[in-house]
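The structures considered in this document are given below.
Throughout, read-outs are computed from the coordinates displayed, never taken from laboratory work. Note that this is a predicted model, so its numbers are computed, not measured. Cβ atoms are built from the backbone, for glycine too; each structure is taken alone.
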Structure P
């Protein structure tokens, strides 16, 4: 069970990291993402054609990999619960790099490193995390993003 801390206590934990459990990126997940976004490029949804590419099979969309951030965040067992949070919203990203394709059937996990947490106005905090998606069995991550969110307490 994660511990509960104040937002002020969390702000003193700059540089701390939390790692999620592994999650499988299935072909069904990739197909549903293709339907939701309209991106049906064969490298994502046609296993037979994708076998003929350097990828050797279908791969997840880069934006699917990025969109796993909330799921992976929910699978971090040792992240502290922040007391009194009313809501959190995405604010944007400073940089995102797609480094390695995620083959269908791969397992990925998220690594979240707290870079900054500052109070912008009373009850509104801005958090910047380095979000890394690691692929099981691979040295190079799928993506690294510097992501900003707002936390309201």
Structure Q
């Protein structure tokens, strides 16, 4: 999933996210900083939400089941990868990849997983903490090598 596809997917899910959260169109528009008229246009599939508003939605509604199911993981993880290209520091504890992830490889107490929806990669440890995320399998594998050298 590239950035444009993410914008399109989020645009198509706007109404569901709003309804799931129990907000009126007026309140939802106010929360994300757009006019009600623009929100109506997005919900009617006449226009797309902007990248800035995708970021706001993913941050403010990251616990949304609609977003998590649609994106196959924590919405902010994807936003971070798009913003920084890679995320290379220990982060929050994950659910371990039981849903939306397939294991690619394992080395010592780390494993590379690939998201089944977005296709991005991440490294998690045996306690399910995320250490690295990227869309590049090669870069993720290289980072795994560095991690296992320094954590033996």
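Output the label of whichever structure in P, Q has the greatest value of distance in nm of label points 7 Å out along Cα→Cβ at positions 19 and 35.
Max of distance in nm of label points 7 Å out along Cα→Cβ at positions 19 and 35: P.
Please compute distance in nm of label points 7 Å out along Cα→Cβ at positions 11 and 43 for structures P, Q and give me the label with the greatest value.
Biggest value here belongs to P.
The value 1.5 for distance in nm of label points 7 Å out along Cα→Cβ at positions 75 and 91 was derived from one model only; which of P, Q is it?
Structure Q accounts for this read-out.
Can you tell which of P, Q yields 0.90 when FRET efficiency 1/(1 + (r/R0)^6) of positions 27 and 131 (r between Cβ atoms, R0 = 35 Å, to 0.05) is derived from it?
Only one of P, Q returns 0.90 for FRET efficiency 1/(1 + (r/R0)^6) of positions 27 and 131 (r between Cβ atoms, R0 = 35 Å, to 0.05), namely P.
From P, Q, which structure was helix-only ellipticity at 222 nm (-39500 (n - 2.57) for each DSSP H run of 4 or more, over all residues; to 500) = -5000 calculated on?
Comparing all candidates, it corresponds to P.
Of the structures labelled P, Q, one was used to calculate mean count of other Cβ atoms within 10 Å over residues 51-58, giving 18.8. Name it.
Source structure for this number: Q.
Check the numbers for mean count of other Cβ atoms within 10 Å over residues 59-66 across P, Q and tell me which is largest.
Largest one: structure P.
On relative contact order in percent (Cα under 8 Å, 6 or more apart), which of the structures labelled P, Q is highest?
Ranking P, Q on relative contact order in percent (Cα under 8 Å, 6 or more apart), first place is P.
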